[in-house]
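Values quoted throughout were computed directly from the atomic coordinates according to the rules given, and no laboratory measurement underlies them. Note that the structure is predicted; figures quoted are calculated from it, not measured. Cβ atoms are built from the backbone, for glycine too; each structure is taken alone.
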Structure P
Amino acid sequence: MTAAPETMQARGELRRDEPMSRHTSWRAGGNADLFFIPSSVEDLQAFLRELDAETPIFWLGVGSNLLVRDGGLRGVVISATGILRQLERIEPYLVRAGSGVPCTQLARQCIRWGLGPSEFFAGIPGTVGGALTMNAGAHGGETWERVESVRTIDRTGEIHLRSPAEYSVGYRSVTGPPNEWFLEATFRFDPDVTASMDAMKEMLERRKATQPLGQPSCGSVFRNPPGDHAARLIEAAGLKGHRIGGAEVSSKHANFIINTGDATATDIEELIEHVRQSVMEQHGVELQHEVRIVGEVAV
């Protein structure tokens, strides 16, 4: 960095050797060299301007779709969800949401405003920022189907207004301008669709009944292959309940891997790979990760 952490002018909280197990839903993973929590967007801009151009940056949401390897993360992790919680209706069918807004909160508020289709956001764990990053979806809806525009910040602290045309969006995949991170999005909803709180509650109840929500996991580990479901393939391979160390394929939903209490990131990653190889051998289908795996292998 251009300045030592102690001499940087940012007003937010800067921590050294922060355990990433505190910040991921799997409750596993190594340490981040530096962990920055900005106090405002302006504070974030100031921090980025001071940061050396060669310092790696990892932008963290709530860690709901993330595995950090046991060797941890080099450079700096930025956790800005606390300052990106704005949620407002700016036109009759336009809603602006900060990337730190939980998707369930977005769904509930849009339903209160009578905007739809918005219920599917309730089925997405994590925040708007994470949903934008991976085009998260649930119950037939996908995030980028609703995006009107986004605001991003680059590593020099400059803020950009971007349109969906500047991104390549696919199933659980988004590619756009490099070295930029989402600050907020404006979503457009349809005037002829009536959003339903009952429908949202039904989705949440269905999730609760079919997924191990009370245990540490990342949600769905693998993307659904075309015309099929990853969970069906994994279950058919006889992998429900299979364990490596403290990591276990959920007996409730085969596309979930849970931390039974003492799993390391290595246990989880080895189990992911075992599941992938087993499904390939038994079904001839190569499953693709939905979870993001980052960081250094422990030595």
Structure Q
Amino acid sequence: MSAYGLYYRVQTELGQIQCALRESLRQEAESRHSVVVVGDNVDVELLVDIDPGEELKKKKTYGAIFKIYPRHSKFSRPKRGKEEIEQIVAANIDQMLIISAVKRPQFKMGLIDRFLIAAHQGSLEPIIVLNKIDLEHTLDLNRLEQIYKSINVSMITTSATKKIGLDKFREVLTNKHSIVVGQSGTGKSSLLNAVEKGLKLKVGEISDYSQKGTHTTAAVEMHPLSFGGYVVDTPGLKYLGLWNIEAEDLRYLYPEIAGYSEKCRFRNCLHMSEPGCAVKEAVEEEQIYPERYESYLKITGELQAEESFKK
């Protein structure tokens, strides 16, 4: 349910108990990252005969994790400062809810597309949630919905403060294992509090000067929902690094671009400045949305710069 260093809060048939890792797993955890993450299915050995509900309040450790079951899905990114290491944020999740605000903080299509790529890589179904639609903004919501509908990604609109779209948001969460991601200040915690009153997640403010949100969720944590399912709340991100993806691979992670890539003159076409590029022709003929193509070009350029830096 949550992880703090090498200590974990685990939901068991006896209730939630705090656990450490058995020595063999602890040694493995010290040598590599993400040995146990939120959402993992594990086997736990009780260390003493206790009432977990009472003793958990004293923050003592009464269980040892000795087995971790294979993961069927994950959300991962490069570890900050050590990009060669994969950091798995959460595992065994059904869907990723990508929360973006129409305003305050500024809407970033490129960040949404990075989350879409991470969802695809981790076998998660992505759903885009545009929040704060009660604010005056300049986004064309109908066009955004058409853009993402063209690649089979659903989009819903909400306002936590005005209680708009909350029934749909609750419906999307019901009986699913979900992870909620996005920038700081987009209203992730506010939306979850609005549909599940008992959560009482801390809510931050937007700076009038920078138009950026503050981090309110300090750690990754999974919460049970009274209407069925679980949700993983995550700290806000200003930038999402992509794990194990090179610039030349990105074309296959944009479905509309992948479909036209086979028609290019050159097999290794990156659809940037190469002649005979079927993707660029499709953009000119409005078969591919230019917004998505520009997003592809920007992320490709960023990946190329990262690869050059590593060399």
I have 4.9 for distance in nm of label points 7 Å out along Cα→Cβ at positions 84 and 164, calculated from one of the structures P, Q. Which structure is it?
Q
Figure out for me which of the structures P, Q the number 134 belongs to, where volume of the Cα convex hull per residue in Å³ was derived from the coordinates.
P
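Of the structures P, Q, report the one carrying the highest value of mean count of other Cβ atoms within 10 Å over residues 140-147.
Values: P: 18.8; Q: 14.2.
Top value of mean count of other Cβ atoms within 10 Å over residues 140-147, among P, Q, belongs to structure P.
Taking relative contact order in percent (Cα under 8 Å, 6 or more apart) from the coordinates of each of P, Q, which one would give 14? Don't skip to the end; give the middle numbers.
On the way: P: 18; Q: 14.
Structure of origin is Q.
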Could you tell me which structure in P, Q was used to calculate Rg and Dmax of the Cα atoms in Å, for residues 28-75 alone as 12.1, 33?
P
